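Alright, structures below, take your time with them.
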Structure P
Amino acid sequence: MKRINVNGEWFDLLMSDEQIRERIVSLGREISKDYEGTTPIFMGVLNGAYIFMADLMREFDGECEMDFMKLSSYGDRKISSGNVNILKDFSAHLDGRDVIVVEDIIDSGLSMTFIRNLILSHNPKSLKIATFLYKKEVSNLDFPIDYVGFEIPKWFVIGYGLDYAQKARNLKDVYIISQNQNP
């Protein structure tokens with residue numbers, strides 16, 4: 001089994017870059033079909049979603065735009081602080097536009113609820129949400145997630161844009177914190 005050490009903790013391989021790639025190609029086809037003939041704005045949530053968003057946009061068959069926003073709810077911890085702060089607001093004009101929010105992971109749903117409400121206050125024509133990972137069993141949402149890369153249990157994961165104290169975002173695979181912390 002492939003293992004890595006990040007910040008003094010061991011992580012085991014959860015999904016390979018090949019599995020990730022296959023799923024993103026599939027999501028790209030689905031989103032392309034849903035937005036055929038339109039020019040949606042992909043709204044990425046920094047820092048985690050940048051890799052997923054770049055790969056997803058390359059699979060989108062049509063014209064599109066992009067923008068980013070950055071929130072803080074985790075800091076350097078493995079669980080959310082329960083507070084959401086805007087560190088960078090988006091700059092696109094969203095009134096009457098089709099918006100696709102692109103997130104790396106939805107856990108409790110606190111950040112996504114905040115983002116959704118913020119974007120809806122700008123009167124988009126439509127709003128859909130795409131997430132790479134979704135912890136459905138622990139999320140507390142009263143709206144659907146439209147495009148889900150993978151559903152996972154309540155695990156702490158890193159790689160493919162997901163970090164642990166800003167490290168491991170560059171990994172091509174996704175890793176889960178190991179139950180066995182021995183080398």
Structure Q
Amino acid sequence: MDDIQSYIDLLKTGKTILYPTDTIWGLGCDATNEDACQKIFTLKNRSVESSFIVLVDSFQMVERYIPEFHEVCYELGDCADTPLTIIYPHARNLAPSVLAKDGSVGIRITKDPLCIKLIRGLKKPLISTSANLSGKPHPQTFAEISDQIKKGVDGIIEQRLTERMTTPSQIIKVDTDGTVKIIRA
């Protein structure tokens with residue numbers, strides 16, 4: 001499949017994809033579809049205690065899933081010169097397994113053109129979790145992705161196959177009072 005629309009159609013029907021993100025190779029699905037999210041947990045052999053990072057295309061989309069957050073998030077997002085995931089409190093309208101035990105969720109506003117096309121075509125947030133089996137290092141190239149992962153997804157976006165992707169996003173947590181905590185620098 002070379003046509004991005006065919007991957008969007010897969011996502012709309014609860015399927016999973018392997019795709020290059022703005023940081024590393026990722027596994028993705030519709031972040032509002034619990035069954036699709038469970039497929040990724042199973043594929044990665046990941047504990048359901050762990051939550052996922054979600055990609056969106058704008059703060060407007062963040063506002064659909066986070067009813068209230070501190071305005072410092074806008075400033076942090078606007079100033080970030082590298083991919084930044086913000087953990088927001090009190091998420092809603094996402095698959096339950098996407099959320100942490102406290103109801104928070106990590107969201108990154110992507111600037112990657114491919115990811116933006118997928119999100120806008122889906123009209124929903126996209127799961128972005130590293131394309132590795134739980135406990136294994138994240139792959140830096142497509143060739144390093146395990147066959148188990150490649151065979152376990154419904155579609156593989158074969159772009160940037162030789163590109164080295166080594167840097168996960170920075171992660172910070174912002175409470176409703178504006179308190180900022182660095183999780184991963």
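One of P, Q was used to compute Cα extents along the principal axes in Å, and the answer was 44, 30, 30. Which one was it? Answer by label: Q.
Looking at mean count of other Cβ atoms within 10 Å over residues 39-46 for structures P, Q, the greatest value goes to P.
Computing relative contact order in percent (Cα under 8 Å, 6 or more apart) gives 25 for which of P, Q?
P
Here P(r) over Cα pairs in 10 Å bins from 0, in percent, for residues 103-166 alone was calculated and came to 16, 47, 35, 2; which of the structures P, Q was it taken from? Considering all the candidates, the number was obtained from Q.
To which of P, Q does the computed value 3.2 (distance in nm of label points 7 Å out along Cα→Cβ at positions 55 and 175) belong? Value 3.2 for distance in nm of label points 7 Å out along Cα→Cβ at positions 55 and 175 corresponds to Q out of P, Q.
No lab work stands behind these numbers, since they all come straight from the coordinates. Please read these numbers as outputs of a predicted model, since none were measured by experiment. Cβ atoms are built from the backbone, for glycine too; each structure is taken alone.
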